[in-house]
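Undergrad: These are the structures in question, set out in turn.
Every read-out reported here was derived from the displayed coordinates using simple, explicitly stated rules and does not represent laboratory data. Bear in mind that the values here come from a model prediction, so they are computed numbers and not experimental data. Cβ atoms are built from the backbone, for glycine too; each structure is taken alone.
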Structure I
Amino acid sequence: MNSTLVSKTALIQRIKSNPLSYIQRAVNPFYWIRRISTHFARRKPRREANLVFSLLIRMQQDPSQKWSAHRHQKLSEILAYAYQHCRYYKNLFEQFELDPKGLRNFKRLPLLDKAIIRSHRNDIISDEINHLDFYTMNTGGSTGEPLEFPVSSIAGKIDGVHQEFQYRIIGYEPGDKVVAFDGSSVPENLRQNHVYWIETGPNDIPYGRLSYSSLYLTKETAPFYVKHILDYKPSILRGYPSFLNDIATHILNNNISIPFHIKGVELTAENAYDWQIENIKKAFDTNVFFQYGHSEVSVFGYTVDDTYEYFCSPFYGLTEVLDSEGMQVNKGEIGEIVVTGFYNFALPFIRYRTGDLAVFNGDENGIVRLGKIIGRTQDYIYTKDRERVALTALIFGQHYHAFGNIQKWQLVQNVPGKVVIKIIKGEGFSNEDEEEIRNKFKGICNIATDFDFVDSIPLTKRGKFKFLVQNIEV
């Protein structure tokens, strides 16, 4: 109590000594918004996640309910936090006279991209980073512009309850088995016994209790994958469309029937072609759903039926669809997906360019709807035996420490079993990074690597960057 009295006395003395500064502070909207911003950043993750999950259920039960005010509030909170704790955003908001509470001039803010984050990393990361609970993620391997960044643990919790929400849409009930089809690495001693999957934990939520790896799927190994699926009897499958299609193709070609009910398949991390969707639906005798998101934890899109229209959660982030001039496109038009995440206080992504294109289907009741999403790749490289290896598994599905030390990179394949890797080095790039990449490519799929360190990587004639230059004719 004494410390409280002393602090109040000191405050009164400061006000008396300089009353004008406190009057100016009192009428400054930034002051009052940022006073509460730290409170929101330090909410207990589980409590906040439970609240978000209850809101998702309410939204599902009553789609007509308006969530614009809630989205506005969460956007205001992350903007206020960024203003107070991230020097880059403080300078930017003052330059553009942004009002975090009323969102005045928000649409004037310049867009954020990976290059800006790399150039201003220390100023964009929260000055509270040493006091926040966070983990490290990386992204951009499949776009040629890798990026490593911190993610607040609360953002991971929010992502988890969104995953559970989509499983509920599919029909999940406690006791159902959820399995993933991704690019997980499997130890060699297991592979020698024809085990190409790993147990990831006792829980199905959020990402499945077991992961099948796309890295080792061949004509010879496919029967082992399918036999295990038949023995394991999962209820929900989630993962890469290309990988699940290959499994489905094996099932169809060999007239294998699934003797148990699969409630649904959630496709994520890649675009899916219509023929792949049909193969997967037919092989597993079930419905297909899509999930759209990023490691930057700023958007969560999900589908609910076979129209495959995406609904972007208003409890996860703000989604914009913009033209080449940075203006919102009209309904039915194609634009770039630009996102602002609500929960990554460690490094706020505000008006962040995803590089993905989508059809804008409107913004109703605070829920942005997207049609077909364009821009995810399904490129492959080929082993010496001409077996395909999906880049999604080789690059996106792995953690590379080297990502933090690369400005840009590109793969060129001219012969099976070997790739040339062009790299624009970052300041910290070392021989250890080169060896890490070489060992990953060799160990995962027996691909040899040559390195070509360059100052620039040319764009295509249409001004686009191509991560893989594949010169092998299939």
Structure II
Amino acid sequence: MGIVIKGGKIVTAVDTYEGDIRIEEEKVVSIGTNLEKQGDEIVNAKGCIIMPGGIDTHTHFDLDVGVVTADNFTTGTKAALMGGTTTILDYACQNKGQTLKEALKGEHKKADNHCYCDYGIHMGITDWNEKVSNEIEDMIKEGVTSFKLYMAYKKTLQVEDGVIFKALKRCKEVNGLIGFHCENGDVIENLVNEAIKAGNTSPYYHAATRPALVENEAITRVLQLAELTDAPVYVVHLSTGEGFKTIMEAKKRGVKVFTETCPQYLLLDDSLYGEKNSSSFEGAKYVMSPPLRKKEDQQVLWNGIMSHEILTLGTDHCSFNFKGQKDLGINDFSKIPNGAPGVENRMALMYTYGVVEEKINLNEMVALTSTNAAKIFGLFPQKGTISVGSDADLVIWDPNYSTTITAAKQTQNVDYNSYEGFKQIGRPLHVFLRGTKVVSNGEFKIEKPAGKYLYRKTFNGR
């Protein structure tokens, strides 16, 4: 017995065509017509789009920053599936004095048997030494083939340029890929201290103390180090137009750089932090790093997507409740937990504000939300496409559905939604994870977590 999805429009990053899909034992086994066999389950996809399941390149579930995120791996991955994302790549992070093996063990303890969708792990490195350098190969054997270094969060996560240089050389040796949080943490610390000393404590000053220039400076620096080492780099959550221009200049020089942005930097802007002298705390909902930018930055980033220079779309989903967590910083913006939700809305936002508004076509949406991530992070063609032999991670998308995004209807375990009141066109009618129907008509269909850990291949240069 198998499952046959009939009558839909199949869309991959490179093709669009009418056809049926047959699923057996977690895999796509045939694509064509007249695929039914006796006893098969038939799924009617007439009038719908069939896409590969989404891959969110950037999540933080069950993250402890003094307070623990509102979404753990159970609630976060359920929300991902409800939105059409079938794979997440979450960030583990080494604490000071900890080995990478210990950090990975801790991440597996939180994620294993708790994930509803499939998941891979990036490894954040905060304490570089000879032992950690040697552990890079051990991580790759464990399927962790991508890493992250922070150029911000001084005294906790931030690493020095010498570490960046050494790590880039080491990862080049073993075909690992390092992602970078690009903000100048030294400058930010000074700006924050100056603001607090002057009595400027509202959420408005979160963005004011992390200006666009501190992102661009860090991008410039890391790309020069990448050029010096001839190593590939991945810029996470790009937020500024100037940063994008710097990346394009580096590409012309031959630097191997891959770029991710997030829906918030395409659709939200810094006016949400309120007026300079406002007493409102609503802006705390949007305290994230990097912060929201200007509308002009949004257009540059959209242009980067449309020109296929920005390749991936993560959410940086890092949810904290507005009441009880964000309000820890009600009298000091620097104490507001950084992060916002988004994993559930990513696919619908790109369809509504990308495809429907004709900024990108369906093939480009699939590339941006799934295929490019699979290629860069060692999952293709198991994930990220619809082809014989690939995992049957499929989203049957109803393009005729419309609604308004609201926290009241979300699966994410957080008390607000960054896109409250935004229109939404289209939704996942059915979602399949390795051939199992996990979502149907807006309802969750499985009782226990079925997500698998993904052992990823090393970076292949795409």
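Undergrad: Could you figure out which one of I, II the value -10500 for helix-only ellipticity at 222 nm (-39500 (n - 2.57) for each DSSP H run of 4 or more, over all residues; to 500) was computed from?
TA: Working: I: -10500; II: -8000.
Corresponding structure: I.
Undergrad: Next up: If you rank structures I, II by distance in nm of label points 7 Å out along Cα→Cβ at positions 295 and 319, which sits at the top with the largest value?
TA: Evaluating distance in nm of label points 7 Å out along Cα→Cβ at positions 295 and 319 on every structure, the highest lands on II.
Undergrad: Which structure, out of I, II, was Cα extents along the principal axes in Å, for residues 87-190 alone calculated from, if the result is 54, 35, 30?
TA: Answer for the origin of the read-out: I.
Undergrad: Which of I, II yields 0.30 for FRET efficiency 1/(1 + (r/R0)^6) of positions 71 and 255 (r between Cβ atoms, R0 = 30 Å, to 0.05), as computed? Could the numbers behind the result be given before it?
TA: On the way: I: 0.05; II: 0.30.
Label of the originating structure: II.
Undergrad: If you work out relative contact order in percent (Cα under 8 Å, 6 or more apart) for I, II, which one comes out largest?
TA: Greatest value across I, II: structure II.
Undergrad: Could I ask something else about it? Of the structures I, II, report the one carrying the highest value of Rg/Rh (Cα atoms, Kirkwood Rh).
TA: Checked I, II; max of Rg/Rh (Cα atoms, Kirkwood Rh) sits with I.
Undergrad: Ok, one more. Given a computed value of 3.6 for distance in nm of label points 7 Å out along Cα→Cβ at positions 399 and 415, which structure among I, II does it belong to?
TA: Details: I: 3.6; II: 4.1.
Matching structure: I.
Undergrad: Quick check: 4.0 is what I get for distance in nm of label points 7 Å out along Cα→Cβ at positions 55 and 447, calculated from one of I, II. Which structure matches?
TA: Value 4.0 for distance in nm of label points 7 Å out along Cα→Cβ at positions 55 and 447 corresponds to I out of I, II.
Undergrad: Taking Cα Rg over 2.2 N^0.38 Å, for residues 63-310 alone as the criterion, which structure among I, II has the greatest value?
TA: I
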